[in-house]
Structure P
Amino acid sequence: MTTDRLSITFAALADPTRRAILARLSEGEATVKELSAPFAMSGPAISKHLRVLEQAGLISRGREAQWRPCRLEAGPLREVAVFAEQYRRFWDESYSRLDAYLQFLQDDVKEPDDEQQ
């Protein structure tokens, strides 16, 4: 069974540790040791998270002498943003309708006060 790229990206983003790793990498390159510092987990566990992110195309690992920096690859995140955009429009329209309704309710409450004066 073939899994589409968007599903692979969402699966990788489903874990809070992986999202935290991506957030750290959004600030710049980091080594595995630097990425593992905030987490109370073993090196192999962090490596497994990095492997999932790499397979999803969300990070790449380089090699510079003894240093193996990890880098954020934002392409798959762009696809998530495009997918989510249609829902943002839906919520914007929903909030606009809610704003209009709330304004209607406020205007309706103000009218009796205005008539009494």
Structure Q
Amino acid sequence: MSKANKSVLETANKAISEGDIEGFLSFCTQDLEWTMVGQETIEGKDAVRRWMKTAYAQPPRFTVSDMVADADLLTAIGEIEVKDAHGRPARSAYCDVWRFRDGKMAQLRAFVVGLNERGR
């Protein structure tokens, strides 16, 4: 199961980095719960779709440095760059904790920390 979940996340991440929101969402459950820890929780695939169309209007660039899987949980650690409200690149370090159900991503807890210009 852990290996399959890693493959699902890698494929879903590739889709979003190519701007394919629907491709990404095809790997998610209808009742997806997406929590940006300390900020907000988005409930349901349709709400996540609307959020992504704005937040990822330009596809994010990211790297995953580590993945750790156990049972239905998969943790991905890396860096992401998105455009801010002014169109400037904004880099962050992240740790995403995904819960899978029936082979699909059902819950995300995203811990994101902005990086300054020095990087780390």
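Laboratory data are not the source of any read-out in this text; all were calculated from the coordinates shown. Just so you know, these numbers come straight off a predicted model, no measurement behind them. Cβ atoms are built from the backbone, for glycine too; each structure is taken alone.
Work out which structure the value 12.4 belongs to, where mean count of other Cβ atoms within 10 Å over residues 37-44 was derived from one of P, Q.
Going through each structure in turn, the value belongs to Q.
Hey, helix-only ellipticity at 222 nm (-39500 (n - 2.57) for each DSSP H run of 4 or more, over all residues; to 500) derived from one of P, Q reads -22500; which structure?
P
From P, Q, which structure was semi-axes √(5λ) of the Cα gyration tensor in Å = 22, 17, 13 calculated on?
Q
Taking distance in nm of label points 7 Å out along Cα→Cβ at positions 29 and 93 from the coordinates of each of P, Q, which one would give 4.6?
P
Assuming 40, 21, 11 is Cα extents along the principal axes in Å, for residues 53-100 alone as calculated from a single structure, say which of P, Q it is. Write out the running numbers ahead of the final one.
Details: P: 61, 16, 11; Q: 40, 21, 11.
For Cα extents along the principal axes in Å, for residues 53-100 alone, the value 40, 21, 11 is produced by structure Q.
Given a value of 2.4 for distance in nm of label points 7 Å out along Cα→Cβ at positions 45 and 77, calculated from one of P, Q, which structure does it belong to? Present the calculation step by step, with values, prior to reporting the outcome.
Details: P: 2.4; Q: 3.2.
It must be structure P, since only it matches.
Compute distance in nm of label points 7 Å out along Cα→Cβ at positions 61 and 109 for each of P, Q and report the one that scores greatest.
P
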